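Participant: Listed next: structures, encoded as structure tokens.
What follows draws every value from the coordinates through simple rules; no lab data is involved. None of the values given here were measured: they were computed from a predicted structure. Cβ atoms are built from the backbone, for glycine too; each structure is taken alone.
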Structure P
Amino acid sequence: MIRIDSVTKRYPDGTVAVDRLSLEIPDRSVTVLVGPSGCGKTTTLRMINRMVEPSEGSILLDGQDIRQQPVNTLRRSMGYVIQNAGLFQHRTILDNIATVPRLLGRPKREARARAAELMERVGLDAALAKRYPYQLSGGQQQRVGVARALAADPPVLLMDEPFSAVDPVVRKGLQDELLRIQDELGKTIVFVTHDIDEAIKLGTKVAVLRTGGRLAQFAPPAELLSAPADAFVEDFLGADRGIRRLSFFPAAGLELQTAPVVPIDADAGRLASGAAAPYLLVTDADGRPLGWSEPDRLTAGAVDRERLLDFGRPFVPDTDSLRTALDGAVLSPTGWAVAVDGEGRAVGVVSQQVIGEAIRDAHGRVAARADAKAGR
């Protein structure tokens, strides 16, 4: 969809923001540009819609040089989302979203109908339609920004650190929402961030840029974490890249133990069946975890909830990764992670040791595939 061919941006004072950058951005995917301050990621994004003109090289969209299109036509064919949303403060939320369809000549009624549809798609309550941006939270404003960028159904969506100004909880929700929307719509998204965790979570491919706008590595997130191109990329990924890599290993194959899981009203026989474990996980009447207890502290049919140990953060084996499972085991005072189903009911428990074995097996499978690919 987008090809950046030996592009350089040099300013009159001699500053080189981007230096001979070449990238082929895949169609219907999320390509993330990441790197330290001064690496040219925002400049690169802005050159794609000609908010900044390159000094050298060319950018092709569907095989056509973007300089062959009128600049306003080009920009209206691309959605653009920035930090703090950049909304029109004097327009209602509905009219903010309807801006580009109206500029393209659609009737007001049709543009507003499209805007109402997009509010639902990005998770905004219809009751917000007549409010103004200052009446919304930061996270809600960013959702409006995404909806406005999608309003004309552009094939390309450019996003310049759109979620960096909101708190971590809201940010995670916005990231999840973007992935859901992308799964439904299949846009070509170019996303700029300085946060490597965000890049790894969102990116189909990640371009790591050096200071001065030179490409250090362009690869899928899993490859980036497993095989950094050089010391710069390795340092940028951080000391915990091995933990991040576990996000790409599913937890579905973990061997769960069910005997240590006992209901709060368990009889003596049920308690005895799990007593071989160092701790028992007590669940409520619906099967949801309440906490851990040592076996000799439990009395059949009489559990003191206040004396139960916290069960940490549970994981869902069918959808979560080994990273999430390991996190649950580390957070648990017993060293065991709790597995739950989609309704939050306990389906088993797993120890750090078993998770460690699963991690070693996963690394072994990756190494075997690499050897097979190399013909070794």
Structure Q
Amino acid sequence: MSPAGTFAGLFFLILAFYCGTDPFKHSAISQFPDFEAYAVDMPPWSQLPIERDTQNLLQKSEIKFLNQVQGPESIAFDPLGRGPYTGVADGRVLFWDGQSWTDFAHTSSNRSELCDPKPSPLSYLKNEHICGRPLGLRFDKKAGDLYIADAYFGLMKVGPEGGLAISLTTEAEGVPLRFTNDLDIDDEGNVYFTDSSTKYQRRNFMQLVFSAENTGRVLKYNPTTKETSVLLRNLQFPNGVSLSKDGSFFVFCEGSIGRLRKYWLKGEKAGTSEVLAVLPGFPDNVRTNEKGDFWVAIHCRRSIYTYFCALYPKIRKFLLKLPIPGKLQYMLHIGGRPHAAIVKYSPEGKLLQILEDSQGKVVKVVSEVEEKDGQLWMGSVLMPFVAVYNFA
């Protein structure tokens, strides 16, 4: 063998050893020795929606409150129409009074300088379990109470005057809530909410995405009995949840699979679930508008790369063991750059509208879409602003 061939062979041997052992712990799963990757029961590629917003209409959105709010995941308006209210990365729920943001509520009784302002939403991840992380927000339209899904402290509630939220439940069937994500409330006060994983907490959300493990649950809290029951289990990253306009069912997002699923509460099918729609990407929250249609926030479109990785967990785990940091692996999964898409579905699962910023020029990541008075208010768990799109 020539010297060049010997050098090349030695180089690739060293490279293979380096990639296989990751001696400097650069891989996305180096801190998770028990990490396992699971297969995702993906629908056929041909079933993924191909419709696109060729005009990139979300680029016409107005960016509001830039650098005034960090990671405003959920957007809510109170029964009097005031707001918005939003939960931010430092553990507070803020209220826009028309002039400025004011503190409305917080979920942790142990707030300290650890929760002080930081440069970006991701800067808070290290201390989220101390400061709290309010995600889904919903107002009880009758009592005016605000219900909060805090990723670490479970299902919580605060009165119309705000302050420290009280805990409603932190476990179901003896299994602690580890990633409380979103909720909705029916006319009787029952709360339907999601626990995205019993293994990974929100600060490790990337590893949950990479793993696609199936310990997620959809739950029901009964305010009369104070009991929490499990409606659905063994789910892969359940996320947003929203009741239908008539209250006969609710829909929730299956994050890993990329589906909108219906759970019947009334009628002959009560207690059963079915697929409502296959989504074009990875969903976050879902919200019902006044007409009864559902707005779904799509974190990013699914690429052929993520589709392939979903089907073949062993290959996915091998790629994740390469000395490539989690943030870079994450960028691969979202197609190289943050981009936004929101979709609207009818109660029957028909795709009605899609709005995008496929280049991420204005709106980069959307976590929730709240429709109000001819405007779409878009929250983002990763961005320092709220985006508003006028469609009336």
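Participant: In terms of mean count of other Cβ atoms within 10 Å over residues 81-88, which of structures P, Q is highest?
Facilitator: Looking at the calculated values, the largest one is Q.
Participant: Quick check on the output: 9.4 is mean projected area of the Cα convex hull in nm², for residues 193-288 alone, derived from one of P, Q. Which one produced it?
Facilitator: Considering all the candidates, the number was obtained from P.
Participant: Still on this structure: Comparing P, Q, where is percent of Cα pairs over 26 Å apart highest?
Facilitator: Sorting by percent of Cα pairs over 26 Å apart in descending order puts P first.
Participant: Turning to a different aspect of this structure: Between structures P, Q, where is relative contact order in percent (Cα under 8 Å, 6 or more apart) highest?
Facilitator: Answer by largest value of relative contact order in percent (Cα under 8 Å, 6 or more apart): Q.
Participant: Right, something else. Starting from the value -10500: which structure in P, Q was helix-only ellipticity at 222 nm (-39500 (n - 2.57) for each DSSP H run of 4 or more, over all residues; to 500) calculated from?
Facilitator: Clearly, the read-out refers to P.
Participant: Another one. Output the label of whichever structure in P, Q has the greatest value of distance in nm of label points 7 Å out along Cα→Cβ at positions 57 and 161.
Facilitator: Q
Participant: Thinking only about mean count of other Cβ atoms within 10 Å over residues 105-112, which of P, Q has the largest value?
Facilitator: Evaluating mean count of other Cβ atoms within 10 Å over residues 105-112 on every structure, the highest lands on Q.
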